[in-house]
1. For distance in nm of label points 7 Å out along Cα→Cβ at positions 16 and 192, the calculated result is 3.4, so let me know which of P, Q, R that is.
2. I have 0.6 for distance in nm of label points 7 Å out along Cα→Cβ at positions 40 and 200, calculated from one of the structures P, Q, R. Which structure is it?
3. Using distance in nm of label points 7 Å out along Cα→Cβ at positions 64 and 184 for the comparison, can you identify which of P, Q, R gives the largest number?
4. Of the structures labelled P, Q, R, one was used to calculate helix-only ellipticity at 222 nm (-39500 (n - 2.57) for each DSSP H run of 4 or more, over all residues; to 500), giving -27000. Name it.
Structure P
């Protein structure tokens with residue numbers, strides 16, 4: 001993979017103000033609309049891709065696990081990357097690097113971005129699309145980890161978060177039926193005009209019972225993907241589980257790799 005914007009790579013030695021300023025610069029160059037050379041129907045269907053005269057795109061899932069030192073403190077990140085083509089895993093790689101700063105809400109990419117870049121460097125295939133366990137445009141400065149990594153690598157990317165960092169859903173998201181999506185607009189916590197569409201609450205799975213429910217995923221464009229397409233892709237890639245398959249398998253692989261190191 002190339003790194004066309006190394007000047008925007010996360011630097012944990014920056015001050016908080018410098019980190020936030022860099023995120024605003026990243027958001028200013030990010031492309032929050034579709035800019036990729038494949039049909040979304042071909043993401044999980046090799047037959048669809050073949051019918052349109054091409055091979056299925058390579059879709060990559062990225063997730064993190066953490067290792068602790070003898071004192072019980074997290075001091076290293078294990079970044080797991082799973083590459084899929086046509087619904088099949090074609091490569092799994094990981095990298096372990098040191099953690100230089102603690103977790104700070106809104107500055108996740110400066111803690112985990114370096115380890116992720118190191119893991120992506122291990123891939124022998126070039127991703128056509130990368131899904132991150134984290135936010136994209138649903139972020140205080142419209143530059144979550146999916147946007148930051150997407151811009152640095154100039155690769156189409158999507159953020160898939162389990163909790164809502166900021167923004168306001170246009171309607172109640174409790175107990176949504178599977179397949180539903182609710183738009184999420186910018187609010188006063190986001191560096192964007194109120195009402196700007198920054199993502200969707202996407203309900204990939206739901207219980208049949210009225211007494212319990214599964215919370216939605218919070219999906220947003222990272223880079224070179226529009227918000228509607230990001231939601232469609234996550235629904236397309238979430239088979240029988242809540243998480244889209246590339247991210248689910250990356251999460252599973254992160255745990256597996258961590259146990260092998262332990």
Structure Q
């Protein structure tokens with residue numbers, strides 16, 4: 001976790017610290033595929049900073065309903081721990097990072113929550129996006145070397161959390177190369193041309209077509225080609241050079 005993210009997470013514990021779980025139960029589903037009552041009690045009794053990702057994932061998977069009263073306060077109680085686990089790349093969701101904050105996206109936090117809470121979430125999303133650009137570990141696939149971390153997961157999380165996509169893309173655009181350019185090149189492989197427009201192809205954005213189009217257009221700009229070309233000559237690793245080259249070819 002970067003120092004900036006650590007500071008933001010600590011700020012989150014302060015900003016959202018007014019919220020508590022004061023009821024003996026949570027607003028969750030207890031059907032056969034959701035949360036058991038035993039797990040519910042374990043989650044309630046575990047100190048917030050000690051809740052492991054798999055236990056909080058039970059809440060993510062089972063908390064379906066929303067209201068702007070008790071449920072909103074309950075979610076905001078857990079939110080600092082969500083942010084801390086996300087910043088540690090240990091997302092509290094069995095699906096992964098992509099939609100682990102979808103519940104606040106459905107809750108309308110941007111228009112309904114106090115300004116200090118809104119600003120903190122925006123700060124976190126910006127800092128997490130920039131921090132994720134440093135993830136350049138490689139994995140060998142049958143088609144060649146690829147980045148082990150899929151930056152589309154970060155963008156998808158921001159969109160499904162109702163984050164500000166234009167702000168996120170601006171932060172990416174202003175980030176330093178070669179890391180920013182390498183992730184742009186890698187994601188170009190997921191861009192399709194649909195109805196004459198570039199579109200980021202990811203199943204989690206099927207209900208967010210405008211956002212998928214926005215990311216696709218961002219990635220296929222001519223200035224991105226120039227960044228990839230310039231970055232190619234600054235990285236000594238031929239595997240990363242190949243990713244940049246493939247991005248240009250696409």
Structure R
């Protein structure tokens with residue numbers, strides 16, 4: 001894409017993002033230029049004041065959301081490819097492919113770890129396979145189900161087996177060290193409200209199951225975040241077929 005095309009695309013995205021904000025209160029704001037009635041404009045002084053104030057309030061929000069929108073475009077691109085592959089394979093095919101992938105990790109664990117480590121990695125791999133299958137099923141349930149369930153299950157299918165393997169394999173100790181650093185950061189920056197961090201420190205230790213639970217707790221909201229930014233990307237820049245239907 002040329003610099004001019006990039007700037008033009010950026011301008012269109014920002015305008016649509018702001019128009020979406022305006023449409024929360026005022027009618028016919030987004031893509032209304034192509035309709036018979038056109039874009040709604042205020043006619044009274046009080047409406048003009050409300051219109052301007054609401055528009056000004058949307059400017060910092062647009063600046064805050066645009067980086068998330070860019071992330072949404074990137075996630076959507078990869079999610080569409082995975083969804084296409086999932087549609088071709090079906091839920092059973094997804095389960096088989098995931099089983100092959102994490103089954104290979106279990107075989108590798110058998111060569112490197114003791115019996116308890118193999119059992120733990122095998123159990124985590126089994127949970128990941130089930131999670132991948134559920135994610136494939138929930139993607140067929142509509143937008144709400146996809147965001148609420150499919151994305152979190154998919155994230156857990158990706159995160160869980162490597163984290164469990166790191167608990168038993170000394171060569172992966174760096175994963176645990178970074179997990180501890182991440183846990184300290186989250187406790188001190190986001191979870192200090194209502195003394196949540198003190199409760200977690202008093203009742204959980206960052207070892208064994210505690211590490212697994214921590215990554216499940218991280219993977220789930222990451223899945224929700226990815227689902228929401230993809231939804232935002234679909235609203236602001238629909239796929240070609242959706243966009244044509246919207247502007248019709």
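Bear in mind these aren't lab numbers, they're just calculated from the coordinates by the rules spelled out. These numbers come from a predicted model, not from an experiment. Cβ atoms are built from the backbone, for glycine too; each structure is taken alone.
1. Numbers: P: 2.4; Q: 3.4; R: 4.0.
The structure behind it is Q.
2. Values: P: 0.6; Q: 3.6; R: 4.3.
Going through each structure in turn, the value belongs to P.
3. Details: P: 1.7; Q: 4.3; R: 3.0.
Once distance in nm of label points 7 Å out along Cα→Cβ at positions 64 and 184 is tallied for P, Q, R, the winner is Q.
4. Details: P: -8500; Q: -17000; R: -27000.
Matching structure: R.
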